[in-house]
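Chemist: Structures are listed in the sections that come next.
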Structure 1
Amino acid sequence: MLMSDRYLESTKKGALISISAVACLLFAFGVIAQNVIAGRSFALDRRIILALRDPANPAIPLGPAWLQEAARDLTSLGSIIVLAIITLGFSGY
């Protein structure tokens, strides 16, 4: 077997693995999206939110104040304004 044959064979395997991974991820995304649209994710969302709150008083989040502020700042990075600025910057580049 020549060197180029081995390279071609490994390239085919890599492409097959990549395509399979993308297909599996798209399927998983579809299943999750279907559950969200059907409203079946509400119970999980509620459990996660309540796990991050004080059991005695759910209005009080757990953790230090800086963590809540950091989470809010991180969430704001997904706003329309920030995404528009990033998109325009990349488009302009």
Structure 2
Amino acid sequence: MLYTSATQVNFLVPATVAIGSATVTIGGSTGQVKIAPVAPGLFTLNAAGLAAANAILVSGVTQTPQSVFSVSSAGVVTANPLNLGGPATRRF
């Protein structure tokens, strides 16, 4: 399980589970779910394919959030340049 609340349960289904109907039991509750093939993807913000993403510059133990995009007052979405830090920060 990844998350639970009073009205929701999120859980990971192994890739080896067969496609189709499945029975899920959590605690004393049982329900039917449909297992379907999926592919992960990124949400995009514009026709240029700008990712709806967050970036965090990590330097030692310091984490600095960076805006990946800006939205103008007219609603135009544009990419922001990202600070990759100095040579001491870049560890690939």
Structure 3
Amino acid sequence: MDKTEKLSLIARYELAIDPLIDFVKSAPAAAIDFRPNLPGAWTIRDHAVHFLDADTFAYGRLRLAVTQPGAEVFVWNEEAWQERAKYETADALACL
């Protein structure tokens, strides 16, 4: 992959979230907080907060792999974070 292809992929990645941000801005709170009647189902708000946490953890994992090859990579419990970090009350838009 050359530099132009890499920059193109980065630009596509950055733009991919725009439709979700537009939806969160315009959707009623009931839509953002709708939880399907399925075991362990997450709301849109839960997912938005999770995206921020996931990106943060990915950054740390990548930095660890680069700076300390062979180091044990931290594994996180997404459900525990959702519950204990109170995803249901977080500002979904601020997390995107």
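Chemist: For distance in nm of label points 7 Å out along Cα→Cβ at positions 30 and 46, find whichever of 1, 2, 3 sits highest and give me its label.
Modeler: Numbers: 1: 3.0; 2: 5.3; 3: 2.0.
The maximum falls on structure 2.
Chemist: As an exercise: log10 I(q)/I(0) by the Debye sum over Cα atoms at q = 0.11, 0.15, 0.16, 0.17 Å⁻¹, calculated from one structure in 1, 2, 3, equals -0.45, -0.77, -0.84, -0.91. Which structure is it?
Modeler: Working: 1: -0.72, -0.97, -1.00, -1.02; 2: -0.65, -0.88, -0.90, -0.91; 3: -0.45, -0.77, -0.84, -0.91.
Structure 3 accounts for this read-out.
Chemist: Suppose helix-only ellipticity at 222 nm (-39500 (n - 2.57) for each DSSP H run of 4 or more, over all residues; to 500) works out to -19000; of 1, 2, 3, which structure was it derived from?
Modeler: Traced to structure 3.
Values in this text are rule-based calculations from the coordinates and carry no lab data. Quick caveat, the model's predicted, so the values are computed rather than measured. Cβ atoms are built from the backbone, for glycine too; each structure is taken alone.
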